[in-house]
Structures are given as structure tokens and as C-alpha cells.
Structure 1
Amino acid sequence: MIINRAGNILFHFASDSSVDSKNACDLMAGFYKAVQQFSECMDHGAISAFHMATKKVFIRDSSKLPLSYVLMVDQKSKLAAKPKKLEEFVTKIMTTFETRYDASRIQSWNGDIAAFCDFKDCLTGKNAIN
């Protein structure tokens, strides 16, 4: 999931259909922003990861744009067990997204989630980020 600083979702994708709903993503984005704001208000800095019963959530803020990249993976997955690989994967997603869509397009985004839906092509198929 890619969200802006206001907590609005620019793009979301899930290979697991149980979390690939707009409502679930909206809830996750709102939860993340609330926890992030709480942490920053308490002078604890930004949240970079947290665990739920069956999922690990990894968060990476862009250094160039007002975006956060949120990746949720199964606790038992190979990727969750390898923090360095998880970091590399999120970095590839961030770099690809920010290369594909320039800063002016992202910053002038009008809220239409369809504007970035073709980014799914970068996550699926033979040319997928891995």
C-alpha cells in the first residue's frame, strides 16, 4: 500500500484476496497514520514495523516525496523472516514507483486511486519486482 502523509491511499495491492478490499486498506492506512502521529507526538520517532497475530507490517517513508510504503506479509513467510530482504523489496517498490510517476504527478494527485492502478503491472507478471 502506498499512502500520502494525510493517510490517503494512492495504490494498494494484495496477493491475498482477504485483504484486497478498499475498506480493509482504508482501515489499515488510518490505523497506521494514527499510530505514526501518536509515536511522533510522544517523541519516539516514526514507526518502521509492527507485528499482528499473523502478519508483519513493514513501513518505509520516502526521503523524496510525502509518501509511505506499507508492506504487510505473513509472519510465516520467507520474506518476513529476512528483514534485509524485506527492506530491499520495499526499496525496489519505492524506487520503481517514484521513477514511474514524477513528483508533480504525485503531489498534484486529486484522490482518484485509478491514477496509479497500472503500477500493479510492476508487482505481477514476468517483469515483476522481486
Structure 2
Amino acid sequence: MSTKTVKDTINAYLQSQWTDTAIVQVENIFVDQPDDADWLALHFPGAYISAQSLGNLCWREEGQFILSLVGVSGAGTAALDAHYENILPLFMGEDIGSVHVRGMTTPTYAFEESGQENSGNAYRYIVTFDYYFDRNN
């Protein structure tokens, strides 16, 4: 899991910059999602932390965060395509506080994963961003 510092930094940045859709916190994904509108969820699947200096004075966290852009099934992909294009410049190559975004994986598409039984009649674009964060002791 990503450290609290990274999660708080990315979440605060996203909250301040993203206005296209509602942002649903991942822990509330089954409660707060809009029924008839596009929305976005932020996930932090994991990270690797390693010493970067002799004496362990600097530790580097390398990880990923995932943005799931969720659209209403049957509405077509034009809206999610536009959201995807709008989110790219927010993160690509950006230094967000001390978090450095250095790569991304273009969207994968999911309908089966979202499934109508557990997250409504929706489909999603899943975009993964790679980051690193150095913590000095």
C-alpha cells in the first residue's frame, strides 16, 4: 500500500484540480457512486520502498495509483474519452508536492469487472500512473 503522505498528496491534488465528474472515495464506492452520471475513483494498489543511500538516510517509495473513470452503460464512450483526455495533463510528468509522476498505462476497459450486480449499470476506463516519492530521514 502507498504511504499516507503519498495518498494524501495525490488525493488533495485531484480534489483541487478535477471538476469533470464526481470523485467517489474508494472505501465508499458502493455507497456514494452516482446512479446516472460519470464518476471517478482513486485507488492505491501498492508500493515498493527501498533504501536509496548509505546509512538509510533516504528511502524511495515507488508505486502506482489508479484512476477509474466510470461511465453509465449505454451512453457511449465519448464522455469517458473526453474525461481521459482531460485527466492526462493533470498527472503526466508532474511533480505533485514531493510525489513525482513518471509514467502511465493507457486505459484498459472493463465492463465485466464492474458488473451490474456490484457497481450498477456501468463500464470503466482504468488508467494507471507510476510515481516515486523520496523520504529523507
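Just so it is clear, none of the values below were taken in a lab; they were calculated from the coordinates. Because the structure is a prediction, the values reported are computed rather than measured. Cβ atoms are built from the backbone, for glycine too; each structure is taken alone.
A value of -10500 was derived for helix-only ellipticity at 222 nm (-39500 (n - 2.57) for each DSSP H run of 4 or more, over all residues; to 500); which structure in 1, 2 was it taken from? Working through the options, I get structure 1. One of 1, 2 was used to calculate semi-axes √(5λ) of the Cα gyration tensor in Å, giving 30, 14, 13; which? Traced to structure 2. Taking mean count of other Cβ atoms within 10 Å over residues 38-45 as the criterion, the highest value among 1, 2 goes to 2.
Can you tell which of 1, 2 yields 26 when relative contact order in percent (Cα under 8 Å, 6 or more apart) is derived from it? Mind showing how you got there, number by number?
Values: 1: 22; 2: 26.
The read-out comes from structure 2.
When mean count of other Cβ atoms within 10 Å over residues 62-69 is computed across structures 1, 2, the figure 15.9 traces back to 1.
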